[in-house]
Structure I
Amino acid sequence: MLNYQQEVAAAQHLTETAGQSWSAINPEYVARMRIQNRFKSGLDIARYTAAIMRRDMNEYDADPSRYTQSLGCWHGFIGQQKLISIKKHLHTTNKRYLYLSGWMIAALRSEFGPLPDQSMHEKTAVPALVEELYTFLRQADSRELGGLFREFDAATAADENAKATAILKKIEQHETHVVPIIADIDAGFGNAEATYLLAKKMIEAGACCIQLENQVSDEKQCGHQDGKVTVPHEDFLAKINAVRYAFLELGVDQGVIVARTDSLGAGLTKQIAVSKQPGDLGDQYNRFLDCEEVAPEALTNGDVVINRDGALLRPKRLASGLFQFRPDSGEDRVVLDCITSLQNGADLLWIETEKPHVGQIAKMVNRIKQAVPNAKLVYNNSPSFNWTLNFRQQVFDTWQAEGINVSTYDRAKLMNVEYDQTELAKVADNNIRSFQRDASREAGVFHHLITLPTYHTAALSTDALAEGYFGDLGMLAYVKNVQRAEIRRGIACVRHQNMAGSDIGDDHKEYFAGEAALKAGGKDNTMNQFN
């Protein structure tokens, strides 16, 4: 909690010590600027938000209903507006984070233009977006506090002492818009050293939590596409260690690492793991390979073989040179990945699945918890899933198993609009509504996120605006569906000059130039139409 008068007194002491040459410096203005700039560096942010995540993880361990949530961001403005909306509607940022999606950086932030999620975008774009997000969140703090300062001055000038005291309390109890960001580092963009160097940049920009996946860097694919190639555990653990060293070097001792496994949908590996003795990690990894026993005389040029339990085995190798796993081994590999990661430095897990199904997630997590009882997940509530179809089919399957008549439904066509008002659809929607709560209670999900929501919301809203504006509605399409809706919902951005920092700039002009300041917010500013 801030103490406004103490901040003013400290600033006054500084100006008095400096003497007459600082006589133009107003201590109260100094105090306000300091309060508006609470975080002086990205490392300040990383340490502050890491402590929040650790607290939230402990609270979740004690009560799984206290899970956390976030939405993905591809621009600082998007992240800022999320937090402003959270504070407006829910009155606190508690348990709400932001997610920085590698997919969205690739699709929307690369100088090459839109790219698939294959780590082809510039790695520097990742820490740059972390810094950008926090720049906008800090500006949201400054804007909100600036408004309170103006209210405080007006109440003081009008001798409304009770009102001034109430506003001062709001200033001192101000809740920052700065929240934890879970930042996607893909597969590290290279070897362990490259991972370490990029992690440092991300942490210096403010990231308290880094998500790392077990795919091969140069073969990386989106988790919901085919062709995924994983690495042996020792390679992945080296990158986990690299991220931990980066946190510790920079003094972010509570930094959080999310170990993501794509093994459930990954059927390939680029290399056979090194094994020194039966049962070690390399041997366990290799036992999932799809192999055929072969006699020494049957070997041909270029064959790779494994000696396992006295038998000579030849792993199946594709024309690409990649080796394939047994098709039924995905879940077992996920469990081994997760246990190994948690036992070797990771704090949270991410299991990439092909559908949102509480039972599927819980089955794997319960196996993991046999070895690591406090295992917790970050779960991707992905737009890559057809949520409507998946949950309607889950209800259909449950009803069918319970002997309920489903003859009026066609399981393959449950997405059809004709089913929208049916009882099955209503039950499915209720299950979607409770999915996060259910998964956190039953499947160990500490954090729920949507990776790329604003990618889709931007496309949806733009489609509606373009249809009306370039069609029969003309300007009414914007006025009715955008501006009037902003006003009715109390969206601060309707006063876009204020949101862009115009009033903050006016405050500074007054601080710097006094009565000579040329301000933008006078009576002729058209933003006054929205006051």
Structure II
Amino acid sequence: MLDILLTQAPEPPVQVPSVDYPAVLPVLIVFGAACVSVLVEAFAAKRSRFGIQVGLSLASIVAAGVSLIIYATGSAPAGGVTTFSGAISIDRPALFLWGTLLALAVGAVLLISDRVVEPGGALVAQAGIRPGTVQDRAQTATVMQTEVFPLTLFALGGMMAFTAANDLLTMFIALEVLSLPLYLMCGLARRRRLLSQEAAVKYFLLGAFSSAFFLYGLALLYGYANSVKLGEIAAAAAGSDRSDTLLFAGLGLLVVGLLFKGSVGPFHTWTPDVYQGAPTPVTAFMAACTKVAAFGGILRVLSVAFSSTSWEWRGVLWAVAIISMVIGAVLGLTQTDVKRMVAYSSIAHAGFLLVGAIAMTRDGLSSTLFYLLAYGFTTLAAFGVISLVRDSSGEATHLSAWAGLAKRSPLLAGVFTFLLLALAGIPLTSGFVGKFVVFSAALSDGMAPLVVVALVFSAVAAFFYLRVIVLMYFSEPAADGPSVSVPGFGTGTAIFLGTAVTLVLGLVPAFALSWAGAGGFAF
């Protein structure tokens, strides 16, 4: 027996996957900083945590951005690379989405860190205390929940991994990494604590359902293709003689999970309540960055894994895009809360983005990426402005509080007017260029009826933007109306950054469009 054991062939050595570290360095920096940030929470003195966390968050995002620029302008192959045994694909769309997420994250961290607009910050000092209790009322106004910074970095890292995932299992893990911190962050509002916690619970429950849909779709697609890699699913869909039932059932469930994250109607039900209840800086982070990550994932899945079967699923997504535009534009007209109005605006914009995503051409890809960049900065600045109109109970988000705002603060009203016009798609703004290139790509791909519907509901949605503008300029302010807070450095910088990018992309969009169209997906 011993002789037999000795003569048996040795086990083959374990193959260690090769890692292209320069390519994935931005993600590694963000996740590494998030882990360090957790250690800061555990060991740093309470009085010094805030400064350390803000500095660490901003420094890590800037460092990740610098490494991204060095890689993109230097050693990045034109066709992209895959690494971590093919689980991550770093190509031109992924680099564009990473750059967009990092730039938006700088503005979001600045909004979160501001302690001037709301004394002590927009986030509660201790989230575990029940609202309305003696302990809750005894909290000092100068303390802030600094755990939000590692949560923000983990969510950002998850978004970056999600947009570059080359297989569905990696995509699911990244989806959970980006989602779980957001569920917690939504319940940390200093004011209106019960509304904030209700938003967090709704987001968590509905997010759990969407994750279940995604995972079940993943299982069905694995049963069909015997793989979770996007390229192998595409090969099976193009050349398999087996039944397509598993393929399209899996695709349907998978897309439901993705559309939920993108706030696409009719999978939007969480959006108005969560946007309204979450702390406004967190809402800005979700509205800008989560939209970019979700549509980055949608573009990769549809373009890589299911491009050969587009004839079968395109009609369904036509209907979903129309439903999203109808819900966002029509229900947005009925809103009396500014944050809920912007939430329904995001649902309408998700429909417009889906028009570009299903074009399945290079122009469709580049135009959708540009739209995500433009929409993200406009929305970030808009929520920054919303946080500045306040009364004794905190933010004054009811539309009646915005009457005559131009007489109280002409500069703030002018900035918000410009941002609303950008959301409406008026020329000389990034919103106009974004819609123009998306609709042009859709027309070139033979989707003229869908473009006509999109134009109609763009006009409908423009009404509720113009209603706010008329209210600010042509109504008299109430004598006991809300005041306009002077923004701190963080909020002021974020608003300036978002407004400046909205203007620049509206006047000279060629450089961003060129970058967005530099290449396709690698797999």
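Given that semi-axes √(5λ) of the Cα gyration tensor in Å, derived from a single structure, equals 38, 29, 21, which label among I, II identifies that structure? Don't skip to the answer; put the middle values down first.
Details: I: 49, 30, 21; II: 38, 29, 21.
Comparing all candidates, it corresponds to II.
Ranked on percent of Cα pairs over 30 Å apart, for residues 66-273 alone, which label among I, II comes first with the largest value? Walk me through the numbers before you get to the answer.
Details: I: 32; II: 36.
Checked I, II; max of percent of Cα pairs over 30 Å apart, for residues 66-273 alone sits with II.
With distance in nm of label points 7 Å out along Cα→Cβ at positions 26 and 178 computed per structure, which member of I, II shows the largest figure?
Values: I: 2.5; II: 1.3.
That would be structure I.
Check the numbers for mean count of other Cβ atoms within 10 Å over residues 186-193 across I, II and tell me which is largest.
If we compare mean count of other Cβ atoms within 10 Å over residues 186-193 over I, II, the biggest value is for II.
Out of I, II, which structure matches -15000 when helix-only ellipticity at 222 nm (-39500 (n - 2.57) for each DSSP H run of 4 or more, over all residues; to 500) is calculated? All intermediate terms of the calculation are to be shown ahead of the outcome.
Numbers: I: -15000; II: -22500.
Matching structure: I.
The numbers here are math on the coordinates, done by the rules we state, and not lab data. Just so it is clear, the structure is predicted and the values come from calculations on it, not from any experiment. Cβ atoms are built from the backbone, for glycine too; each structure is taken alone.
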